[in-house]
Every structure is written in C-alpha cells, then in structure tokens.
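Novice: Below you'll find a set of structures to go through.
Laboratory data are not the source of any read-out in this text; all were calculated from the coordinates shown. Owing to the predicted nature of the structure, the values given are computational and were not obtained by experimental measurement. Cβ atoms are built from the backbone, for glycine too; each structure is taken alone.
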Structure P
Amino acid sequence: MDEVLRSSSLESALQYQGRASVTDAVRTVLERLRDEITRSAFDEATVQLAIEGISDAVQSELKRGLRYSLQKVINASGVILHTNLGRAPLPKAAIEHLAEIAAGYSNLEFDLATGGRGRRDVHAHRLFERLLGSHSYAQPANDETKPETIVVNNCAAAVLLALNTLAEGGEVIVSRGELVEIGGSFRVPEIMAKSGAQLREVGTTNRTRLSDYEKAISEKTRLLLRVHRSNFAMIGFTEQPTAPELVALGRKHHIPIMEDLGNGLLISLSGAGVQGESGLHDSLAAGIDVVCASGDKLLGGPQAGILSGRRELIERMRANPLFRALRVDKLTYAALEAVLLAYVRQDYGAIPILRMIDATSEEIRSRAEAFVHQLGSIAGIAATVAESKSILGGGTAPTATLPTFAVAIRSKRHSAEELQARLRSQSLPVIARIEDDNLLLDLRTVDPQEETSLANSLRAALS
C-alpha cells in the first residue's frame, strides 16, 4: 500500500482527490488483484503486467468511484414511460423553472400578498383547479363542486394517505380482479394493511358485479375502491361495474368512492391510436370522490402522487399527520407547475412524452432512414430500417402499441447481446432492445438532439 501511494504516477491524484480517496482506490485494486491471483486467474507473466499496471488501475478506480452514479442515458428501447429509466423526461420549461427555484430562495410557503405564511400546495392546486374544475362531478363548476388537489411524493403514497384518512379501522371493498401488484412488489392488500384499513374482497378474479359490492356493505364499510389494472389486461369472460354505477351505489349508502387511477392522463390519446385509457377528467366527471394519480406517467411531469376530489375529503387528508411526512419539496412543485402550465396553454407539444406518443410512424421512419445513412461509415455492421412496435410502458395502457420503425443492427464481430452490453458501458449509455437477433434502436424515444450522441456511442461500442 505504502509503495503504491509513494509512486510518482499518483502524485497528481493525491493532490486533487485527497489521500483518503486514493487510499480507498488502492485498497480496492490490490484486493481485486490478490483475489484474481488466489483464484489462479493469472499466470506469472500476467501477474507481472498487472503489478506494473496498478497505478493505471488506481486511476481508473478513482474515476469510477468518484463519478456520479445517477447518470443520463439514451433510451432507444421504444418504451416511452420506462420505469427503470426514470419514466417521463421533463419539458424544457420545467427544467429551467426547476433550476431557477433550486438556485436560491422561493415563496414555497410564503404568501407574497400578505407577508405571512402560505401553503405550499397552492402552487399546483391553482392549476389543477383550472384544468379539472369544469369536469368534476358532472355538475356546473362552483366552489363546492370544484375538486381540491394535494400532492404527495408518489401514487403509492397517495393511496396510503387516502386509505389511512378515510378508512382506518374500517373496511374497504375491492374487487378480487383489482388486487394488483405493480413494480417493486407494491401490492394493494399490503398497502391497505399498512394504512390501518381492512380489505374486503368481492366477486371473482374475472367477474365482479355491482350486487357483489352491495352485498358486502355493512356498518364497517368506509370506502369503495376501484383500482386501475395498470400493467395487465383481462379479456374474455369478464365483468365489472362502470364508474357511474359504483358512484350511484356509494351515494345510495353514503359511502365515498375512491379510484387508484395511476396514469395521470389529462387529455385524450385516441388521436394517437391509444384507446380505452381514461383520465382524471373521466373519473371526476363520473362522480368519483377521490382520484389518485401519478405525476410522472401520462401527465408527463416529475414523480408525484396527485389526489383530486371532494373538498371535504381532501381537507381531511391535508390535516392527516401523514400528509406532512409524504409531502413533496420545492423542486417537485417547480417541475409540476411548469408541466401544468403547458396544459393550461394547451401547448401539448412542449411535453416530451406527448410528442413521442403523437409522432407518426412515417415521421419515425424518415428519422430512422436518415440515421442509417449517418451510420454508413461504420465498418463491420449492417444497419437497416425495420417495422416494429413502441409501447407506452410505466403501468399504463398495457395492450396499447404504437407502430414504429426501428434501426436494426447486426455486427460481424459481436452478437446482439454483446453489442447491447457494450452500448450500456459507454460514457453515455444507450438502452436498446433485441428482436430476432437484431439490436433495435427505436428513435421514437430518442430526442432528435440525441442522435449524434447515439451514433457516437454506437461507434465507440463497435471499436
């Protein structure tokens, strides 16, 4: 250890990175080398080369250990809301507003008009009121019927807060066909147990009738819950009550109706070929009392849990101590406010995921053909344009696909799996998919300004 630290090749690293960081890097390199020698992975000549290269290995380890772990990647998978890649990319205006608010102080909880304390959720509520106010409860909008909206850190938190506030100690009736599990092992029965509410299952996996809900209602019933089947679909011999039917049943027995909608959709996507995906407007217009949605799904904003609905119920959630534990910070409000303003202005093209969804297959094919031409100078590969399908992802519209054209690549030296791994290891990683032994790059999820970087990463992966 001392001998390596005294080597002249590490003088600069010690000066700029500090002795503690360099020592940790040396220790990691030496432990790795000892392990490889112990496992007889090296012969004598290789050991000598490895020892001579210790300083270089330490420099590499320093670079690896001190760089950001969270880094930008290029999503060429064709999955628009890729949960593992951070879901919705933010609009330019949201990034600018976020940077402005992050760089200094703000009126997060300060009322500039009175000079007194304000409420942080006003920054989002005022815009949700404009966007949702005329669509609530199928009645003319007024102060009583306009939905109230609060924001927490994700949709799971929204569900937890609502269940704990409205049903702790009581029963919540849910169809067996809606007891779903989503990514990260989030299960409806488990979150309900954590909330203090008791699950009352009704119906069967594929068929639940309105009468099943009504038979289960008792003096213990606090809530009727609908859960959006976000990542799977049921077809065939199925049945479930419509939202208006469930609302009418709730009104009859004076029981609130809650919907875990998830998607956060604010506009119709039928023009882009996405059918059957209802949004916040639809749920509120049907009379649902509380709707839970995600900010980073089809809304196209930051991770957030949105709770909209009857003012009296939302006010109860705001007064719950859990609300403070689950609330979001100034950065989330800054990004969310910018996204909502784009909806208010009906500037849907400013929202990246809506641009991706609206892009036609012919537009994608034109870009793919130009990209193949750009790759013409790379030796050892065959690049063609192939028909394919993009998907929305993110637990939305599980059966919906968008026709697309992908760049299909075959390498003479690398298998598709090897090339995929090499792309992930670049300084700007690229996430692609494999079909029929071809590496596919779907430009629907690649910003046009990223295409040069994508080509450079591909060249480096093939070098």
Structure Q
Amino acid sequence: MFASTTSVALVGVDPRPVRVEVHVGGGGARFSLVGLPDTAVREAKERVQAALASSGYEWPSRTVTVSLAPADLPKAGSAYDLPIALGVLAASGVIDKSATDVVALGELALDGSLRAPRGGLAAAQVARDQQVPVVVSVDSYHEAALVTDVDLRPARTLREAIDVAIGGGSSVNVPAATQPTVERPVDLSEVRGQATARRALEIAAAGGHHLLLSGPPGSGKTMLARCLPGVLPPLDDGAALAAAQAWAAAGLPRSETRLSPFRSPHHSITLAALVGGGNGLPGPGEVTLAHHGVLFLDELGEFPSHLLDALRQPLEEGYVDVARRSGSVRFPSQLQLVAATNPCPCGHSGDARTACRCSPGAVERYRRRLSGPLLDRFDLRVTVSAVEATDLAAPPSESSAQVAARVAVARLHQQQRGTLNARMGRQALDDLAVDDEAASLLRSAFDQLRLTGRGWDRVRRVARTVADLADSNAISGSHMAEALALRGSW
C-alpha cells in the first residue's frame, strides 16, 4: 500500500515542498528512510512508533519504506514526524487517505503530543501555493498565521491532527501568542543637540541611505542609530512577511511584524554568523535578519577587515550567496547599514573638549582598518560632536513621530517614481531634474572631494531625498549642497 503527503524544507529562507512518500508491504518488520535525511530525521522512526502506540495505533509489522522527495535536497530537523505518521497510517489502511491531502509539519513526542519544529511559516506558504490545508502544532499556529489565504488547522496531538486532516477545520483552542521582549526604538526627543546628525538620520530614513556616524565616546552615536527604526515607515505586507520568513528560518519569533528589524551584532561575530553559513545546511546571518530593516555596527573600527569586506555584496546587490560543496544558497539582505565609530583609538581626535592621546601614526592605522570601497558605500558620513551642557539643559527636540511624518511624505514621492532613492539605477539618476546650480556644484565637488563614480551617484541619490523632504520636483543648488556637506570625509 502506498500513501504520500507534503511537508517542507528550507533552502536558505525559501520554502521548498517535500513529498513524504510511504510504502507499506512485503514481509518482515523493517524500516527504511531515504532522501538525504540528517540525524534528527533518521531518528523519526522511534518517535513516530512510540507516538502511534501512545495514540492507540499499531506500527505495521511489515516493511515500511519512507522516501523524502526530491531525493537530492538535504532534509533536516524533526518536522517530518507528523507527515511520516500520517503516511504510515494511510498506507496501512488504518485511516482514510484523505488525511494525507494536506501539508503537515510537526514533531511527535513519545506520548503522541505535537511539538513545534522550525518551519511553520514555510509550511503555510507551501500550502497556500498548492491550495491545500496545512496541519501544524498549536505552538506553530501564530507563526503560520502570518500567511493569509490559507486553511490553517492546528492540533495538539497526533489524534487531533488526524481528525482535522480528515474532517476539516479545527476546534482546538489556540492560546494567545507569547510576546517576546521587544526592544523599542529610542525616541528622537531623547536626543539632545546634534542637529546635523538628526538631520542626517531623517534623510537616511527618507531615502534608505547608509549612514556612518563618527565622533567621541558619549556623543550619542549609538542612541541616534537606535532611533532609526522609530522614524522608518511601517513595513507593508510583503516586507513584513519577508522579514518574518528570514527570522523564522533562524528559529526566531517576530512579534512586531510591522516594525523594521534592527540588528546590532558584536564585533566578535564570526563570518558565518554575519553573512550566513554554518555546518550542514547554511542558515541566515545577521545581514538576512536585518532584511527590510537596519544593520547597526557599533565600534565599526573594531570589526575585522575580512568581515567588513564581506558586506560589499549584500550592500550592493541586496543578497548574499553562500557557497558550499553541495551547492550555493542565496539569502536576501536588502538592508540599511548604520555604523558608528570613534575617530581614533582613544576616541578624541578632533574633540575640542578632550585632547587626543594618540600619535598621528596610531590615528592613521586606526582609520586604515576601514577600506576605501566600504567607506564609499556610505551615502552619509557625519561627524557627531561632544554634547554641550546647554544641549542637555535644552527642551526636548522633535519626536520620532514628527520626523516619521515627513519621512512618510518623502517615501510617497519615491513610490510614485517606482523605487527607493537609495536603489535608483544610473539611468533613473540621469533622468532626474537637476537645475544648473546643482549640476555645477556636483561637477566642482567631484575633484575637490575626490568622488568615485559610485560616490557621484550616491550624492545624487541623497540630493534627490533632500528634494523629496522639501517637496520639490527638481534638485536645486541648496539640495545638492546639503547632500555634499553630509557626504563628509574620513
């Protein structure tokens, strides 16, 4: 007897349907599992056999062969327990074969209860694409429910999973989602002074530009960076689902699905943890967890140069390819990079209040840690000065909500043009309306600031964002001057 059902595997963050085929027949009680399973998948027989017995079913006393197709796709984890159990029971004639006309995902405990493995969101996406119901553990329900237009059937036990797979909708009482602790963005009203840096943050949010903040310790660089998610527009449906998909692939929950992700890895992070990889099936790194959000690198000069150079592809292309012997996996990384750094090892080079203790050679060596190609990818490079007592005693400045309202209007202009300013191509840049004064300023600055071709385009993108914030159809001289001033130097 033969039966098959569908489960899911992750390739990078992308869901792939896996056909779980079960054949029961022949003499002798033997079990075979094929299809590139890892250790957790190979151990499924013990879990499924015990779960069947605890649920009142018998394991067939014949040869059971399970094939996970496609055979050349590696399979990992305990998510295949439930589809294997449904297939064994259907192929043995114990339950109706209609129970296998679903996408099923769940780890079986020895007492027959269902646990939530990784992949609930991916299973719902496969079920939506195939237009079939999806059966998951109640603990996977809230993750899977992020996918709309899918027949979602939660279950607590194997018996309930069989009932809902055959009988339709579930009457299981799903508990409210447990909300993980969410670090809320810092409100801009808490930042005192720093008018230039605040303006740069607003422009970065409006156009999606990469931002580098340089200044002495305690000047507020980190606080400014942590304000950015609060002034970015809420994620739309597609971006929210893509961000949740990236986090789900890493086994992380996304409770605030409309808030842009904010990731801040330590400078001791490994290459695999930053851009993706690891042993076995490659997993997403921080650049993917920051997809449609912000990657903040504090103390940028402390990051090893090979890690910073690895950021070039995700910053330029919006994805990163991780190659392994078995093949290459592409991870999305459409992110906004914000970095903070001290200007020298002691942090006080150029500080009017505290004398720098570093030798000129030490300052030069410190700055050389940041390669020219990486620095060239920052649209905005701003020096953050030490805060004065008058700034700290002053009334609060504009809140994040006030700045976010202007950012939303600027983003609306970009939506009408069809792309975010930071992602405009050369042809779109050449088609921009630029007045004579702005064009002359840019040509003069090309040699003075030693702009590269990439820098030339990035200045034009920032100038277009400044014009959007001013609700101007054309880039004027003042818009270009501000973009060039915020390009800064290093």
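Novice: Quick one: FRET efficiency 1/(1 + (r/R0)^6) of positions 64 and 416 (r between Cβ atoms, R0 = 41 Å, to 0.05) came out at 0.95 when computed from one of P, Q, so which one is it?
Specialist: The read-out comes from structure P.
Novice: If relative contact order in percent (Cα under 8 Å, 6 or more apart) is computed to be 13, which of P, Q is the source?
Specialist: Considering all the candidates, the number was obtained from Q.
Novice: Once FRET efficiency 1/(1 + (r/R0)^6) of positions 104 and 152 (r between Cβ atoms, R0 = 30 Å, to 0.05) is calculated for every structure in P, Q, which label goes with the largest value?
Specialist: Between P, Q, the highest calculated value is found for Q.
Novice: With FRET efficiency 1/(1 + (r/R0)^6) of positions 96 and 192 (r between Cβ atoms, R0 = 41 Å, to 0.05) computed per structure, which member of P, Q shows the largest figure?
Specialist: P
Novice: Given structures P, Q, which gives the highest value for distance in nm of label points 7 Å out along Cα→Cβ at positions 8 and 392?
Specialist: Numbers: P: 6.5; Q: 5.1.
That would be structure P.
Novice: Going by FRET efficiency 1/(1 + (r/R0)^6) of positions 112 and 248 (r between Cβ atoms, R0 = 30 Å, to 0.05), which of structures P, Q comes out largest?
Specialist: Q
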